[in-house]
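Structures are listed in the sections that come next.
What follows is calculated from the coordinates using simple rules that are stated; it is not laboratory data. Every value quoted in this text rests on a predicted model; they were computed, and no experiment measured them. Cβ atoms are built from the backbone, for glycine too; each structure is taken alone.
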Structure 1
């Protein structure tokens, strides 16, 4: 059970709840804050004060006063009118992450929602009532209005939900789960949809996998390095300490550990002086990606624990303030940054794949890594697929955050497009996973051919030997042409399992 308090949520918690389906509970301190904030909203209504979103319309209608008897209708109308999404539905894990993040933001106690309404959202998440949320329609300011509105539809007994593996009307899902739909009170509809939780949810899931891929990229690169008899001197500690970027130093150290004990690597001058950039510059490229992801994680975790709606209620200061915390720019820029960074992992991996399959570059290995070439095409087209994915990544990595289209009659005249950036970043991560799977497929095949040609037993590095063994447990050596997509898919699924990284890193962590 994860206790949420609006302050301490971390990236690994997102995975526990969104993917592993751990339950959540509101902290007692947060419950008190939520109730105090709600009491303040009730006082505003009793005093007929003019407060945006409580006793006024929304967006351009902010100057239209709403009577106290119409405040409930105002909130329901808000949810229905803002449920304007289109396109494919967000994945279940993305919606679960979005629900968790919205609950955590409300737990801070600055939104004016009732405790009972917040508890309904928590109950839905814990019991597996997952709203169906279209992926397109958010501008990323005023927050993720459209996807969050679709989430709230189910809370009020409307819309559609996924429950126990079946799509059904939201009202039916709530009944089957034993959850009473909410009748929204003043401020509650706005409190539930005005925030950055869709973009942060999608981005968090993408980031968690990107961090894993940055570790897998070292492993796949190390296997390729052995297959091409790479010159290991480039990873020497002295080289990397004089350009002391943290990620570069860590990557070089990791490569040395992965390759320790390998008889496939060479040293400068015997027989080569130096390698091509895709081998020699692994620490510089992979390290830069590591540093980028570390920065992005810091920003994302701040956002996870932020109050991002409007207006915000500060009972202790006796004030309600309209601001701009819903604006998704911090996430938008960093999702674009992540897309660019992860694209580089795929880009350099594809060039290593090319070196493996190209007989002019692969240090004497058979063309396209297959015996009886001509009759067999081997891994020729695997490189095509990697090139296609890398090219697609280049298009997807074009920043979304540099775009803005005014909305709400120019009241909302600058928006972040952060949800588009997050969706693109997650697609880039998926593509990169497949490119790394192709590299591992090619590298393992090249290792087999290298050993076969030299008539020696495999003597890989301490880390790469473990990785190679796992690959070969799932995919056999290619002796003649077969359907390659199946092999690629098996490896992609293998490296998605956290046990792959754990086994390799556990092995090299034993080294002094």
Structure 2
């Protein structure tokens, strides 16, 4: 009875919060309207949690301080959670605003859907879940109907699950963020997050998130990357937060503004690179993980961040279990993408006619612990890291090596920018800028077979003015791209090369 009364009070509080705040929200420009649904469930009858209700209270206070209208529900029943979702939908409807969900409590996955567990749920078998829990898609659909400009969903819902008999697996299911959405989990899909020390007052993940969103110039992707680093370090790799994004704009927590992603001018990019490169050169050979934690805290989305992430993963290995996605792919570490002894064969085609113009073959040989040489016929030989970063190819050397793949896992929506100093055989130096975006998962058919591959779109901009567009389709466990398309324009005439994988042999071990 106490839990029910507490839940009713939380819902009454939520309704009053909406009513009181709509007057001030109406005075704001539509783009500035921000409404957050904050739910923290602790008082479960059979498996109570120490911190979610505290997490909800603290998050509500912080978001109000940042200008959000907050609908808050603590220790809520299923009916109360649905009522709170409905209140948020009404507050956002037709206002082109920003909708946010923060949920702390028990959560589970079933048939590739994620559920928040109310305090009145009694889950004994999988059939109980859709009837007694709340599908996260209910919130996503509510935001979609409201016509929001941007949505943010944060799920600190991967705590040790007492309802495993009712779930498809541990933790939450990996989901690509819907259009215009930033989705964050307290730990990687299929893994369990710590509830946190009751003496701390908040869960491990929420504690760091509360600190980061209050900082000046709190750009959303920087906020969550820094939280991920701090949680990973504190948990000694046992908990690594996870994000998926489809945002095209930036969001700043401290101003509440949605703004177009800034395109740095050439002088700004040059200045940023020189500063980052000077600090990178001090630690690039370091064997201390702390050096790379510190670097990434300072440059979470810098021009050398993918290389720093790869180095961190080598030195401080994650202690989580990768979950297979819906296609059955279970991504290994970035450092396991390429192995000595791997061999590949390709057919080369004219991209304008589709006519085969040759074949190519590459075999990898190890030259040091994390470097390999791809000895090739029919295409450029190269020296690469085990993550696939290019140190040298037939055109010259790259410092730092440029990332053909992300420093962490492949994930739809991920973007990165990089710059390398390029030294051709004649000894002259110039730079090349790389902008990359994992834009989608696509079914791609090549002679080797059909793959549900990650598509990465690249733009290479050279200091001498040359620009090259390239697209790679990757099956993460194969290392090389199963398909590659390069377009160079000469006098406005495209020169397009297509490379498709025809054979592949994975080295033993």
Structure 3
């Protein structure tokens, strides 16, 4: 049996049962289930949005404390550890697994939406455009990557430096001791599995909608629900093939391919648009983002309706938090040998700046067209956000070719998210094993596709939002405890090193 499955039963079976119950209810529940998803999302975002905002800012502060502070020189895996991947491969895998489908889906639709419907009322076309980019950068910048950094760094530290199993429960050893190997640890891992599945399913749902819109634009294929489900099935099969080959073959190959195509796509769009204007916009908008980071990061719709906040910032934070077990564990697996400082600033800054450049090229080009001809893009995008990329590309030469490349990129991002997520969930449900049997990986890859399909059938976008928000708020509390546990362990390690140094060098002056 272990040839195909090697499970940790107290995590594997509860997770699988809860997922199958959810799938059954979502598919068979009909309109009442859709309304339930909608009410759940509204309740959580209205009443607990402030908690998400505080939590995400705490994660960023903890990252900066570690990155700039006295712990930064420690190396994941010990002093003699060396990185398993080159910097190029490392950044490519970060970029593909972290933000892929979100970049493709929202790089045009979000700036245009915020420009047409400003989150904070503001006068002046230029000011509205800059605010639109600033809020878009907020949702994809250092706050988002701080969430992934906390999970990834914590897991890597306790697995590679402390010799504990590669599982979320291991992070809480300083707080719970050996109790992590009992039912308390099982609950943490089950929550991590559910959060990962629903966060991934949300991304896969967005990807399926965008691919369907692209196929409709190029070939006239109906972009309805059945087309989206067919896309999920096909991509899941491709992801299953990739996941069988493992991390260092399939996932690495696809990540590097995607980075190459993404850079080519980015450069092509840059050259087709106002290149000098885009560079100026990138510099100015990035500076404006960092200048206003505190006010952007703490904006919580006080004294006004919280509808925008719930639909955007709170949804994003819950989505990224739900995704954090997957992305964090994936980053941890590829980061052995990096120093804590290298890890923090590599994960926080490099993907963020790459994202800002992407948003400046695609979102900036869209804003330029919208400012020149009001309603040219916004009239269509506000009706269906999944068409946004193709609506933009239609305004430039080679639209058919670039649209096809866009579909290809979303598909590859789709595959890398699915197979990377399968490897991570596989590790959690096998008790922290890094190389569980192939049969297990296949099962989880198929399950991800099944959950994404159930969400589409059970209410579409609202169901995806509800799944992310509800699992995200549970895992938010786990992440806050994770910060405490990590800092506590790092402090202990430093104290032991200082004590050892004093013994070996009794006349040394130590801070």
Which of 1, 2, 3 yields 4.4 for distance in nm of label points 7 Å out along Cα→Cβ at positions 51 and 403, as computed? 3
At a computed -18500 (helix-only ellipticity at 222 nm (-39500 (n - 2.57) for each DSSP H run of 4 or more, over all residues; to 500)), which of 1, 2, 3: 1
I have 60, 48, 43 for Cα extents along the principal axes in Å, for residues 139-426 alone, calculated from one of the structures 1, 2, 3. Which structure is it? 2
If relative contact order in percent (Cα under 8 Å, 6 or more apart) is calculated from each of 1, 2, 3, which structure is the one that comes out at 38? 3
